[in-house]
Structure 1
Amino acid sequence: MKNIKPLTFPFNSENNTSIKQSLFRFREYFDSSTIVGLGENSHFIKEFFTFRHQVIEFLVTECDFDTLAFEFGFSEGLEVDKWIKSQIPFDDLDKLLSHFYYPNEFKDTLLWLRRYNQDNNNQITFLGVDIPKNGGSYFPNFRIVSDYLQRLSIVSSDVLQKILNLAEKFDFYSTSQLALNLSLFDEAEHNELKALLLKVYIRLITLQPKLESLEFQSIVHQVKGLIYMNYNADAMESFITERGIEGDMGAKDQYMAESIDWFLKNSLGKKIILVAHNAHIQKTPVDFDGFISCYPMGQRLSMTFGEKYKAFAITNLRGETAALYPDNDYQFGFRVDKFPLDFPESDSVEFIMQEFGGKECCLLMNRSTELKNCNKIRFDSMCLKTEIEEAFDGIFLIEKSTVSEVVD
């Protein structure tokens, strides 16, 4: 292995000045990018949110990024965007985040964005990129779509009512919860709902020359979110029951990539900070012991935007992580266990980084980086095999991790 020490930049994650000084040393990576992905090796980790907040502040204040995109429902994100622009009451934030576990540290970032916008003429936009309600519900997308279709008399009220009646039967909090319950419903009804939504999508497309506008494009994208959600639920059910097929879990990732593309094509922002799990932002397939479950959003963005897309993973040495297990007995359709982490395996990027860069540092990938016998990175309570140099442009290593109290 070549010496990677010249490509590692140490910092102290508990010292904001230290983080900023380290980021300044390789800011050209950010300046040359249109999209910068900031990951996490597990959801619900307090230290990842806290550290990432400092990177977000740096990218906004020093590198002119104007959009925070998040692994969050596209339709739900429209309301959060209004909140950070002070267009809806301050006290509404908890309601906007009530459909999932969102750590207090995430709220701190949104509060900072609201205050920053108040002082800077609403320069920052929040963009949700995901299918609705973590892939568990047709709402709020369908209500927004239905209002538009009724207002312009595009689809009959009878058809919209039929879709509403069916959609209300499949109203859950997450993909895993919907997938766990699919077998309890009439398959014919679910298929009818799929067919009706596809019909609505095609009906809209036929009228595009007449209706073309930003609102129309937003409605079309939200209908596509419902169609992708249909597929995603079936794919998750197959995955949970060990009947999954190659790449099937990538429907959600395709939609998230399309959300970014839609946003930029409509000139709604110029430089995007994209926050999602490492496995969504990476540029290589998600491979579980030889089974490719997903060709992720990051791989798709890299194909579209090339070097303008940069992916920075966030991982850690020690502490605990959130292990997720599908479970219908829990509110959001999965159980979260606090899983104590072992010391990194010798062929993991975490082990290599602490050997060369210290307990907390950033490792940059370039043509001189060569990580032989290093093909693993933490993924929740396990390790994911991937070509590290191809998957990410950089990796932030933090010493410890703690699961947020919101999942207690």
Structure 2
Amino acid sequence: MSSTAVLGCIYGDEAKAKIVDVLAENKDAVVRFQGGSNAGHTIKNNGKTYILHIIPSGILYPEMKCVLGSEVVINPFELLEEMTNLNEFGINFKGRFYIDPRANIVLPVHKMLDSGREADSEQIKIGTTKRGIGPCYADKAARVGLKIQDLKDADYLKSRLINLYQYHETEISEEDLNKLHCDLLKAGEKIKDFIVQVPYMLNEMYDEGKDILFEGAQGTLLDITYGTYPFVTSSHTVSGGICIGTGMSPHKIDKIVGVYKSYFTRVGEGPFPTELFDEIGQQIRDRGNEYGSTTGRPRRCGWFDAVSAKFTAMINGVDVIALTLVDVLRDIDALKICTAYKINGKETNHMPADLKDFASAEPVFEELPGWSEDISGIKDYDKLPENARKYIERTEELLGIPIKIISVGPDRTQTIFR
């Protein structure tokens, strides 16, 4: 029996889905424990590209059980659309896809609220995907949200809908309310066979000796508590969130794989001390295809930040590291790694909790020589260029955690194990 968590440890978009896809081959279940369809996970396999927003990445393995836990927020219409799209690739969901009834529902009003707040000139711009995720989590905390289990009771669902719109002081015509109510009931009918109490299912699987893989969404630096608040997501992206989102005890989380890019990227607003504004940043963006799979927005790119990386490794309890997109760094003469910050004239190797301090942090860089060789076809670590190995090993030394997986391309096969 074992369980492994794969967590993004920077600002999201670390190529977690590829690592999940690679590690899932011999697992029995892949579990999403937080987030919603604001995630955009891209997997390339056998010449096909799959973009997953809410369905776990293990769905590409025909026998794999895929699970959405209680802390995932679900837009049932988007979920059904994604399932339909995957059906067209020949992917079957019957008997292998499960949803916890406690999961909250993302509704059209949540999207409207999300877009309105981002457009409001007097509100702080967070840079959300405008998919309604934040307002849905807010309604959950306010105890006015709807849950998947509410879809089976027409009268109760109607009363909860009315209460929700009243809470937001948002008008909805009787005709639109009735249509939404009817559409939700139809969606509920379509997904009812996939609903199961996830805590019982996962704990039974673990006790039976099954192998479980937990798939994180977004990244640690976007965690609602430990991220760069308020420029964060609305859920717990850290390893502690697994227990809340699945009902699994901390004692049953056996291994944590932290996924880091070989450089840093960020989407949306918020501080980013190592951000690049020059041609190197653009080169990394283009070569790494750093454009959001959910939004299409160009990602901000910068050098690897070992200070914040070490912080995220610490709070997640990372056991081993997967370093991704190493192939993107070729043809850069000098590579830089941030090893400390200067804040108010003082040097520190701690990530500050205060957003203003983090925003003013000046990175202290260490420089390493780059390489020009294309490494995307290399399978053996020892065959990597010397400077690529030096870069990986210096990153490993700074973080104090072994880098066991190195991704040199988007395909499942472009992976080196040490």
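None of the figures in this text is laboratory data; all of them are computed from the coordinates on show. Computed from a prediction, not measured in an experiment: that's the story for all the values here. Cβ atoms are built from the backbone, for glycine too; each structure is taken alone.
Looking at structures 1, 2, which one was distance in nm of label points 7 Å out along Cα→Cβ at positions 274 and 306 calculated from, given that it came out as 0.9?
This figure was derived from 2.
0.60 is what came out when FRET efficiency 1/(1 + (r/R0)^6) of positions 66 and 266 (r between Cβ atoms, R0 = 30 Å, to 0.05) was calculated for one structure; which of 1, 2 is it?
Derived from 2, not from the others.
Ranked on relative contact order in percent (Cα under 8 Å, 6 or more apart), which label among 1, 2 comes first with the largest value?
The maximum falls on structure 1.
For which of 1, 2 does helix-only ellipticity at 222 nm (-39500 (n - 2.57) for each DSSP H run of 4 or more, over all residues; to 500), calculated from the coordinates, equal -13500?
Computing helix-only ellipticity at 222 nm (-39500 (n - 2.57) for each DSSP H run of 4 or more, over all residues; to 500) on every structure in 1, 2 gives -13500 only for 1.
Given a value of 5.0 for distance in nm of label points 7 Å out along Cα→Cβ at positions 114 and 386, calculated from one of 1, 2, which structure does it belong to?
Source structure for this number: 2.
Hey, mean projected area of the Cα convex hull in nm², for residues 26-81 alone derived from one of 1, 2 reads 4.2; which structure?
Only one of 1, 2 returns 4.2 for mean projected area of the Cα convex hull in nm², for residues 26-81 alone, namely 2.
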